[in-house]
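So, here's a batch of structures to check.
A short reminder: the numbers here are calculations on the coordinates, not readings from a lab. Note that the structure is a prediction, hence the values are computed from the model and not measured. Cβ atoms are built from the backbone, for glycine too; each structure is taken alone.
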Structure P
Amino acid sequence: MKLKNRNAIVTGGAHGIGEAISLGLAKEGANVVIADIDSRKADSVVEEIKKMGNRAFAQEVDLTKLDQVRSLVATALEEFGSIEILINNAGRSAEERQSAFSESTEETWDYVFDLNIKGVFNCSRAVMETMIQRRRGKIINIASAAGLVGFAGAVEYSASKAAIIGFTKALAKEVATYGICVNAVAPGTVETRASQRILAKMLEHPEKFDTNKFIKASGLGRLGKPQEVAALVEFLVSDDANFITGQVIPICGLRNLGT
């Protein structure tokens, strides 16, 4: 197991890509803290991890509040003694608030950016001191193909994910001398609850949306799987990837190339 005795925090770790990452890290031996607003589902993932013989706990936290994030990190350090891995996975799109940019509102922008950007800033800031002290750490930010090429009709989301990419590159340069690696993963459309909700909305308005195009949004003609994203994350936080930092790795079936 490549992550034996490593300790990880996964934000949004109860569903979809986050759940797959939480379980994937645990299978490789890591202990996992799940930060998620869905405490019931987070607790069920914790139980699965404990059945593997790993330590885990869940904590409900508002990631946009730095004091709450610092409390989460303090609890993790008290329970585990160290934090080697941070996965900034929690995020949101506008979904039902989505509109053309010409009709967008400040409220929608704040709704998307608060979690997608501020949450990433807060979590990274909260773990930085302990990682610098130990001169060791892996931070993985879950970006999106939208941040690479832009998705029409999702300007707020695309902009927020592009910001994550810039943040990743700048932070990687700043902390490299401390032995900390910072990378981003940019998934395309993946089979999650969020993508299912978007597809359902499209099916309600077939005159407006090409659902076949959504389903076959990649050159491979299918949606991605959460486990495929998790496998890439598992590699990046392992010692096999110790010379990889400041990179943005698409996992989107060519969607970053505009197919």
Structure Q
Amino acid sequence: MIEDIRTIAETFDERAETYSKNVWHRVYAEQFVELAPLEPSQHVLDAGVGTGFAAIAIARRVGAAGHVLGIDVSPGMLLKARSAIDTAGIGNVELMQADATDLHLIASSTFDAVICASALLYMPVALALGEWRRLLVPRGLIGFSTMRTGSPPAGQLFRDCARKEFGLTLEDPSAELGSEERCRTVLEIAGFDRATIVPGVVQLSSGDLDHAWESNVRSAAHAAVRGLSVADQEVLRARFESAMDDARREDEASFGRVDVLYAFARKT
């Protein structure tokens, strides 16, 4: 877990320009929102809005009478989100730069739902869920998406290569939430019930896999790699891309499979 929020913001600022080029990010967010039991006219917090994929899908679900507030620590991501939202012609999304785990300026019981698309793995889980519970109306909906531990295979391969080449132990960012049991446990501890954990699959395209080095080396969870010298990073890149090419030749479909989890529960 990266605890320095400034580091997270800077990391995602660096990724903002190319983040939307990974098609699977959009598919992942839209699949999540499609499964969420949202209703027209609801007020929804999108915690960790990123480049806006989930916010746009949520806004369409709640309709013009509903409202979406998208929160993110990265101004770079928010700029991309604003552009995407305007291009989509969506008028019921407001954006705010803030720490999604500390929204003390927003009154309690403000939102019908809090949705966090793939961002909870970069936050202190208990702190985030506690804050979001405060913001929800009674019986309000909490929903988050995550990946199973070890998924996607390209991410695990990157961590394996970093360990073998340079002895770096990189944390799997999905480990804390990476199973149905773990998702259910953190929700129950945070004061939610009626938890439903839905497994899913998102397939990385060939283009997504072509961006695997950039996505992994810039990941907030892989900051230690960016501490290597430029020469050592190039050695790691060559090792990783060679191993990835071998895996893709063997079975690109399996290598590109991302096992995901969509978790939903209600405020007690």
Structure R
Amino acid sequence: MTRTIAVLNQKGGSAKTTTSVNVAAALAETGAAVLLVDLDPQGSASTWLGVADGSRGLLDVLLGQAAIGDLVRPSPIVNLSVVPASPWLVGAERALASEVGAETLFRGHLTKLPPFEYVFVDCPPTLGLLGVQALVGCRELLVPVTVDPMALSGLAALLNTLGHVRARLNKQLALAGIVVCRVTPTRVSTEVLELLRKRFGRAVFRAIVHEAVRLTEAPSHHQPVTTYAPVSRAAAEYRAVARELSNPGSRTRTPKRA
């Protein structure tokens, strides 16, 4: 069965796209067939991998005027395909305002994709209609979070939203886990990491990702860090995240309200 995973944090600067691209690439490196759907109108994941779509693309899919399978494009990474973002997505909420059950539209399109082992959905950094559609359409939620004290309250709010979506719109939705990113050798990082583990327990991945120059350089080369700097610590850390994600039994799978 395909694992459909929404990568979402409503706080900007949470390493959401960095995590989407590099975890997807790390899994593709193992031979898994992986698809990355860029549902963020900013199109950062698409730009990172050098796969662009200047047309209406995904907006037409959501409006029922195009098939999502026709938008699947190869990436420079073996086994990794991309459905690129469309800049027209910025108008999705207005365009879909009159649609009955707009929150469920994306789910139907995901079921029509070609077979993949993993489908990652890189969401906008806000919990608007597109983010809710991803939560309703996917079976799992992966939450990247930075070691910022302000991130804790936002994470609690997101997990509460997860509980509401699961109760009302998508009973299959589960928490894949929380990935702690941009860790630095500072007291604040250590304290926030400890608080996250204490508060959210096994939902927090054991693997963490440190701040790294190679991660900031990789997008300009249109490569994930696993190919741009394959022997770097950042590449090793994202491979560790991918291994943990691929083993669903390693942490709790039941989402809880914070």
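Quick check for you: by mean count of other Cβ atoms within 10 Å over residues 45-52, which of P, Q, R is greatest?
Structure Q gives the largest value of mean count of other Cβ atoms within 10 Å over residues 45-52 among P, Q, R.
Match the computed value 13, 37, 34, 16, 1 of P(r) over Cα pairs in 10 Å bins from 0, in percent, for residues 125-236 alone to one of the structures P, Q, R, and report its label. Write down the numbers at each step before the final one.
Working: P: 13, 36, 30, 15, 6, 1; Q: 12, 36, 27, 19, 6, 0; R: 13, 37, 34, 16, 1.
Among P, Q, R, the structure yielding 13, 37, 34, 16, 1 for P(r) over Cα pairs in 10 Å bins from 0, in percent, for residues 125-236 alone is R.
Among the shown structures P, Q, R, from which was the value 2.2 of distance in nm of label points 7 Å out along Cα→Cβ at positions 29 and 245 calculated?
Structure of origin is P.
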